[in-house]
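FYI, it's all coordinate maths here, none of it is from the lab. Since the model is a prediction, treat every value here as computed from it, not as a measurement. Cβ atoms are built from the backbone, for glycine too; each structure is taken alone.
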Structure I
Amino acid sequence: MNNLKEVYLDQLKDLHSANKQSRDSVRQLSEAASSDGLRRALDAGAAGIADGMSKLETLLAAHDTPSTGTHCKGMEGLVREARAHALKEEFTEGALRDAVIVTQYQRMAHYAIAGYGCAAAFATQLGLTDQAATLKGMLDSAYSGDHTMTELAESGINAAAA
């Protein structure tokens, strides 16, 4: 890469790949959740991730850059861990699995938070004001999903798992 714009576009493609992988994983986590509130939050998270993918495609199209061609290995690892710990493990209690699901979701959300934050900063530096605003909105959405999971964990899931 030779300049910040190339780095920026690479980050957008990486985020698109990460979102695609995490969306599918979050759908699986939702199916495994025993708590109705957690299931609803995960379904909302999957919908938000899909919306983020669409926004990333629009941002990339503005630069005549396809959203394909990049595979995010970081998210691949997080998805593999989510499946191993939350889906393949045997649990004696649904609440215990729910606590692990929250943990795995938040790990994926934190990857998105870091990615959106960096991409928004790059867009700002490049003078791409509208794109920076879009990315900051996506960052806020990722923070909101993370906060929702913390609230669910602290308001009952962790206690039920204890």
Structure II
Amino acid sequence: MGYDSHRFEPGRPLVLGGITIPGHPGLAGHSDGDAITHAVIDAIFGAVALGNVGTHFPPTEEKWKDADSLELLSSAVEVIDREGWMVVNVDVTVICESPQISFVAGEMKERLSGVLQVPVERISIKGKTNEGMGWIGESEGLAVHAVALVESR
């Protein structure tokens, strides 16, 4: 199971699932702040007990500053491949009041599919609101949960 959350930060582009969503504040973070991709990386590493996104790409290292999270995901896939694993499917839930994820989920799935080397039909991305409750409900940021199924090669 992977998880990530970030506060919105005006002046930054909003990158989720490898795509830039115009007209919305971006997410604070050391890299590009792509919470979907970070949660997927966590899910993949967690499934094979290899740590998490911060273990492999520490925010204390300058080389990851403003990094493209899809490149980090590609590296994660290479790491588990070397260990004899492959991703079978991914399920992602984005919790936010906006943007509306259903409008961009298809494009996100295409981007992730190419990097994960998984058919787009095996990637699920869905959005849920927090019904106005808490920091997410007050549109201060968003959170993402992800689950990845992996199998031995």
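Quick look at the numbers
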read-out	value
FRET efficiency 1/(1 + (r/R0)^6) of positions 39 and 63 (r between Cβ atoms, R0 = 30 Å, to 0.05) from the coordinates reads 0.20; which among I, II	I
Read-out mean projected area of the Cα convex hull in nm², computed value 9.0, structure in I, II	I
Computed 16.6 for mean count of other Cβ atoms within 10 Å over residues 23-30 - originating structure among I, II	II
With helix-only ellipticity at 222 nm (-39500 (n - 2.57) for each DSSP H run of 4 or more, over all residues; to 500) derived as -9000, matching label from I, II	II
Read-out mean count of other Cβ atoms within 10 Å over residues 103-110, computed value 20.8, structure in I, II	I
Structures I, II, by mean count of other Cβ atoms within 10 Å over residues 95-102: label with the highest value	I
Given 20.1 for mean count of other Cβ atoms within 10 Å over residues 7-14, calculated: source structure among I, II	I
